[in-house]
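Chemist: Next come the structures, one after another.
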Structure P
Amino acid sequence: MDKLILGIESSCDETAAAVVKNGREILSNIINTQIDLHKKYGGVVPEIASRKHIENIDAVVEEALIQAGVTLNDIDAVAVTYGPGLVGALLVGVSYAKGYAYAAKKPLIPVHHIKGHIAANFLAHKDLKPPFISLVASGGHSHIVLAEDYTKFKILGRTRDDAAGEAFDKIARVLGLGYPGGPLIDKLAKQGDPKAIHFPRVKIDKDSLDFSFSGVKTAVINYLHKAEQQGAEINKADVAASFQDAVTDVLCEHTIDAAIRNNMKTIAMAGGVAANSDLRNKMIVLCREKGIDVLYPSPVLCTDNAAMIACEGYYLYLDGSRATLDLNAAASLSIED
């Protein structure tokens, strides 16, 4: 019998709702983004994000049901992101989902945001099954994860400081490109030489799969400051390309190393940085040499959305996961919890 899951996502600056059938078929995926609102500040302002979620969430959820051609009575469960993320933003989605589930007498399914990103690959690739390696790279997260099952995950590597997407945003800001930085760096880098400037590739130690991006971020800032002090001309495209090359080199190397160590033949990329064209192209070429398949979702499923939450919620629903009405938002939350 078909199962319909209503997903709700509000962990950062996207208010999103979606209806997914049987964990694989998207019936609707509504996203109200606040990017234009936060551009003037150069990044997400948590208080503003929370207030906009409150304003938008009711209309977004209703539109998801209308577009899917279903009513609340048709929904089998309500899945919601409860962490990690901005606590105020999360609280809006969690509170709304609790009220919705209670009023409709539907099960409430708590979903981990990063697990949702990984699950986006199940929507994009209907035949994908665990186990596989996932690289989750976004503004707040850089993880290498072993997906042992649909609801069981093991962290193999993580960032020690800045997330990859956070580093992209900061370098875009110092280059005067604006926000969000990832797509702008990607676009500008296509006009530059990725080998023009050597920026460091950090390796914690030979056995570690962890990342560190604060060093390359600092190296780029120092390069720009030195050039400015010397009155030297700065080729922003070369800087963007060289920075991006350094970050994607490390992401690819560690992820492929994780796949080889764990005898995995599939890597599924996830998160906003997974939409980066250089990362995708480089990962495909390098994995082909190792006999590893590379999968990734469409760009809309890489960024924050509710379809991925409904997808993971479906598998948690089958696994018997349920939340009570005392479910709370969790700004920090391990994927292994």
Structure Q
Amino acid sequence: MSLVKGIKMKTGMSIVLSVRQLKKTYPPKKRGGRPFTAVNNVSFDLKQGEILGLLGPNGAGKSTTIQMLMSTLTPTAGEITYFGQSLEKNRSQIMEHVTFASTYVKMPWRLTVIENLQIYSLLYGLTSSLFFARAEKFLKFFGVWNQRSKAMSQLSAGQITRIMLAKAFIPHPKIVLLDEPTASLDPDIAHLVRKFVKQQQSKYGVSILYTSHNMNEVAEVCDRVIFLQKGKIVAHDTPENLAKSVSSARLRLWVSDGLKRTAQHIKDQGWPVQIENRQVVIELDEVEIAGFLAVLASDGIEYTQISIDKPTLEDYFLNLSSDHQQRRGK
């Protein structure tokens, strides 16, 4: 099956990006020091039409991995293949179908929005008419079409981020690498970005590698997620399955009578709790909720409202980070 401009995908192949034993080690900063391994034997696949989240705390190796996937950083070891072809041997052809956008990467300040985008489109071989049609479509979608004649230096951080996103999708790429695409955006615009990303996936079958610190966003957008810590993959599954692996839930009670007795019951169990006015928020295993409520009923404690927050991807991430810190402290 042929893609565009000479890149060929193996017949029946649904994997568009394959990473095997990827490693990046930097030499010691000081004489006699130790080398630093930023990415340590990372392996994963990105499927056609899939959005894959690449998550982890600062310093986990996410940006280093993306730089190697873009071939702006040379791996110490390992193999990267796009469409079944080696990135090392076919970089120019492959990069005609791969784009990148990041909140933290800027475009030339003195050029206007449309000048920046047009120069970029020429690198992907777009005709002038096709470029202007796509530029107008995407810039209008993001509400920045009226800014097209302004220099980049005149725009806000949120406007620049939206233009960077438009830039990444104007060539209609096969794969897009998105690094923190909503980091500087207001909630309403961030929602628009998530909607746009899902539209591109469903309409064009684009494959996306997506990094973010917003766990709710990742759960909404991504089909699968990979967690990195200290350069290694420590978890890999769907957002739903990872959230379900967390046994604790968050129980909220508005206690109208018996607040002190409620607090004592919680203290006896040793559960984490927050009490403000008459609202009680407890973290406990889901299987313990029914028994706890039965104890309150038998003790005559009255509450007017109750809600149960099931575990989320953010809970999983916090548990993972907490476990990692505890292991380091031992």
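Chemist: When Kirkwood radius over Cα pairs in Å, for residues 39-198 alone is calculated, the result is 18.5; to which of the structures P, Q does this value belong?
Modeler: It must be structure P, since only it matches.
Chemist: Still on this structure, I have one more. For the read-out mean count of other Cβ atoms within 10 Å over residues 23-30, a value of 12.0 was computed from one structure; give its label from P, Q.
Modeler: Clearly, the read-out refers to Q.
Chemist: Quick check: 26, 47, 22, 4 is what I get for P(r) over Cα pairs in 20 Å bins from 0, in percent, calculated from one of P, Q. Which structure matches?
Modeler: Derived from the structure labelled Q.
Chemist: Can I ask one more? Comparing Cα Rg over 2.2 N^0.38 Å, for residues 55-134 alone across P, Q, which is largest?
Modeler: By Cα Rg over 2.2 N^0.38 Å, for residues 55-134 alone, the leading structure of P, Q is Q.
Chemist: So if we calculate Kirkwood radius over Cα pairs in Å, for residues 119-214 alone for every structure here (P, Q), which label has the highest result?
Modeler: Once Kirkwood radius over Cα pairs in Å, for residues 119-214 alone is worked out for each structure, P has the highest.
Chemist: Could I ask something else about it? Consider the structures P, Q: one of them gives -11000 for helix-only ellipticity at 222 nm (-39500 (n - 2.57) for each DSSP H run of 4 or more, over all residues; to 500) as calculated from the coordinates. Say which.
Modeler: Q
Chemist: Using distance in nm of label points 7 Å out along Cα→Cβ at positions 31 and 271 for the comparison, can you identify which of P, Q gives the largest number?
Modeler: On the way: P: 1.6; Q: 6.1.
Sorting by distance in nm of label points 7 Å out along Cα→Cβ at positions 31 and 271 in descending order puts Q first.
Chemist: Going by relative contact order in percent (Cα under 8 Å, 6 or more apart), which of structures P, Q comes out largest? Please list the in-between numbers first.
Modeler: Values: P: 25; Q: 19.
By relative contact order in percent (Cα under 8 Å, 6 or more apart), the leading structure of P, Q is P.
Chemist: Given that distance in nm of label points 7 Å out along Cα→Cβ at positions 167 and 223, derived from a single structure, equals 2.8, which label among P, Q identifies that structure?
Modeler: Q
Chemist: Then there is this: One of P, Q was used to compute FRET efficiency 1/(1 + (r/R0)^6) of positions 63 and 175 (r between Cβ atoms, R0 = 41 Å, to 0.05), and the answer was 1.00. Which one was it?
Modeler: Label of the originating structure: Q.
A short reminder: the numbers here are calculations on the coordinates, not readings from a lab. Just so it is clear, the model here is predicted, and its values are computed rather than measured. Cβ atoms are built from the backbone, for glycine too; each structure is taken alone.
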